[in-house]
Structure formats: C-alpha cells, structure tokens
1. Between P, Q, which one scores greatest on Kirkwood radius over Cα pairs in Å?
2. To which of P, Q does the computed value -21500 (helix-only ellipticity at 222 nm (-39500 (n - 2.57) for each DSSP H run of 4 or more, over all residues; to 500)) belong?
3. Given a value of 26 for relative contact order in percent (Cα under 8 Å, 6 or more apart), point me to the structure among P, Q it was derived from.
4. When distance in nm of label points 7 Å out along Cα→Cβ at positions 97 and 121 is compared over structures P, Q, which one is greatest?
5. When distance in nm of label points 7 Å out along Cα→Cβ at positions 73 and 89 is calculated for each of the structures P, Q, which structure yields the highest value?
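Here, each number is a calculation from the coordinates, and none is a lab measurement. Note that this is a predicted model, so its numbers are computed, not measured. Cβ atoms are built from the backbone, for glycine too; each structure is taken alone.
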Structure P
Amino acid sequence: MTGPPPAAHAVRIADYEPNDARELVAMWRASFEHGVGITDHHPLEDQLKFFLEQVVPNNRVRVAKKQAVIVGFIASRSDSVSHLYVRVQNIGQGIGALLLNLAKAESAGSLWLYTFAQNQSARHFYEKHGFKELERESENMWKLEAIKYVWIRESGRGA
C-alpha cells in the first residue's frame, strides 16, 4: 500500500479547540480501556482536568475528525509523543498513522513514547512504524509494565 487507507482520506486533522475537550476525553477513555483491557475507575472529570491542566499546556494537541466526530488525537512535542489514541470504531483505518507521521515530521529526528506492555495492538502499531523498545518500567499510576519506545529518523529519509 502506498498511502493511507481510503478511510483516512475522509479525516481532517486540526489543532485542538477547547470545545473538543469533553468528546476527546471520552474517546480517549474508551480507547485506553479497549487497548489496555482495564476499566478506568477515575472520574471522567478528573481525566478532563488532567487533560486541560497537564496535556494541553505541555504538548501540541491535534484532533482527527471524520465529519464532526473526533476519531483520534495526538499530544506531542518535538522529542516525544505523550498520547495517541484512536476511537475504537476507527482503529485500523490509518488515522493513528496520519497522526504519528505528523509528530515524526515535526520532530528533531527522534521521538520517544510509552505504551503498556499488555496493549499488544499499540505495540505492534509502534513497531510497524519504526519504533524500537528501549526499556521497561512499572512506575506509573496503574502499576502496569510499560515499554519505552524510541524512533530515530534514518538519515537521508523523511518521516
């Protein structure tokens, strides 16, 4: 395949707007629970507060929409990806790849990120997109094994 799947062509990516917050956080929660296989018992309001007070000020946040529905988002900096989630119903449609490629293109040539070891589909996705396992840890609020991945742009090649 030479480009994104046809479904990805109908996606519009834009910078985060404050009126997207609630829908984005609800989508993030559902995608996280689906991928990791656990139920998040924290109140959704706490996650919304974390998103607004920690994620938004410390990252560039982009939202992928299909028509008016949020189908994914990425929060990244020039050296890392802190969050990348796709709506469960839209997984496998190339949306995550579009978002990740934006972060790669805007990077200084390398990116790092964490994903949980038990999220097999995320691990496969990142490995497919050139990320290599660097280390493992479990010092997170979930006490789950997390894998730190790193991607380094190959010289002479784009993202």
Structure Q
Amino acid sequence: MSVVTKTGDTGTTSLFSGEQVSKTDPRIEALGIFDELISYLGVIRSQMSEDDFRLKEIQRELQAASALIANTKASGNMDEAIANLEENLNNLEEPLPPLSKFLIPGQNPIEAQTHLARSVCRRAERAVINIPKLHPSILAYANRLSDYLFICTRHATKSAHTRQSRAQ
C-alpha cells in the first residue's frame, strides 16, 4: 500500500478507527504533537551513549497513547505507563538536591534538548485537553511525562557538572 493516498489533499484525514476528520481536528493536532515529541526524544537518544532516561520505552508509550487518540473506539488506558513513569521519576529525582532556582536551558546539549522535549510535552498536554471523550489517563500520562522530562533535565545538568568537576 502506498503512503500516497491523496485523501489529505482536501484537508481531511482518516483516524485509525475509520472516521474522516479535518486536519484541524483536536485529535489530529494532538497526534502531530505526540509525533513531534516521539521524534525529538529520538534526537536526544541519538546523542546519549546509554538510554539512562528510558526514552525508547517512553517513545513506545507515546505511540500507544497516539493509537488510543487515533481510535475513537479504543477502550485502553495509560495506567501502567503512568506507574512506570512515576517509579522512574522517583528513582531519578532521589539523588538530586532540592531545587533552589529556575533553570535556564543551555548548560549542555542533552539538558537543553530535554527542556525542549518537556515544553513540547506541555503543548501536547494542552492539545489533549481539547479532545472529547478521551480516556483521562492520556492527559495524566502527558502531565507525568512533562514532570519526568523536567527531572531528566535536572539529572542531565547534574551529570554535566559532575563530569566537569572530574575533568578539572
């Protein structure tokens, strides 16, 4: 099957569940942002020697959330993925000192990119809110993921400072 269907030439597209919707439909907007976030996490992963932040797993979870968004007949949820995020968030946050100031992106490439991924995730959260009859766990997952990415940012900053200290 060719990727070229020409059905989008009129400004509509099909959901996984078969409905034709406008490309401005809230589901399509959210799917585009989730796709952007999945891609951006791939950029971050490509620059890490190890996937310390379990980003590949998160990309798969985002794909699962996208499948739920794209299927108006789906009955799944993101509860297990939320629990995994919370556990990993707690593990990453535990060794960090208390936050005492605002963080300004740009300390190192991974830190800056996780900041950007977090802001894209926040945009995805805002888009998901506009989707009627969507399982609330999808919004909860996006919210938890933005928290997780913030902790990844802090962890990347701490790791860079530790490497700089060792080098001196």
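1. Top value of Kirkwood radius over Cα pairs in Å goes to structure Q.
2. Q
3. Attributed to the structure labelled Q.
4. Q
5. Going through P, Q one by one, distance in nm of label points 7 Å out along Cα→Cβ at positions 73 and 89 peaks for structure Q.
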